[in-house]
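Each in structure tokens, the structures are laid out below.
Only the coordinates and a few stated rules stand behind these numbers; no lab work does. For clarity, every value in this text was computed on a predicted model and none was experimentally measured. Cβ atoms are built from the backbone, for glycine too; each structure is taken alone.
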Structure 1
């Protein structure tokens, strides 16, 4: 990467990277809270508790992979590292694994729950994978 490429990075690259880092940090905090704070889990909605209480180890691992690889990927993106792309692929796979478990539970999801727990994580993970590849192709990362 040369000086011209570095200076030609669009301002939206930084905005997207920071917003997506915040999203993934919130997911990481959510993961830690679910693992460490039974009182917090008990205060969640019935839908959330059913997903958390019945989550097998493989789905928990998928959740961890999704949020932590996503957060580290965003940090790598902020440091303009092309390897962020591979972390976002791992994050997307983690989201898919987590969603397999979530959708296998016999729960009638309310629309807001469906959007926040299934649709948004998939959209964000897919977007970050695509966006990091685009940043690589534009020479914004090395």
Structure 2
């Protein structure tokens, strides 16, 4: 690889990984040599946190539209509840909520709210979040 600039040099020397990994000294690192280990007093800058967050929200919005195009017709509040779920459990996780999604697509919000709560996620993984989001689906009001 011909190196002609700093970015190419750093990409070669630091490598690139999509998930956290220990660097050569055992400190937790992400991406291209970005230390995020509190033992070394390092981490992401606030603007990096915001960028990653906003980027993930946009990616999730696009993925939700691609997988479930009917969700584009939902009001912002109910679609927001779906995106909240996707943010936590991924699109595949949301896809496992068959009865919930069918009721929501039919705009049967009360049945959708009940179906959402009939899950391991609601019972033990994120019960407070599930309660809030089920109310959001039921009422169309941000919770």
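The table below gives the values:
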read-out: Structure (1, 2) behind the derived value 29 of relative contact order in percent (Cα under 8 Å, 6 or more apart); value: 1
read-out: Which of 1, 2 leads on mean count of other Cβ atoms within 10 Å over residues 44-51, largest value; value: 1
read-out: Of the structures 1, 2, the one that 164 was derived from, the read-out being volume of the Cα convex hull per residue in Å³; value: 2
read-out: Per distance in nm of label points 7 Å out along Cα→Cβ at positions 28 and 68, the highest-valued of structures 1, 2; value: 2
read-out: Value -24500, calculated as helix-only ellipticity at 222 nm (-39500 (n - 2.57) for each DSSP H run of 4 or more, over all residues; to 500), assigned to which of 1, 2; value: 1
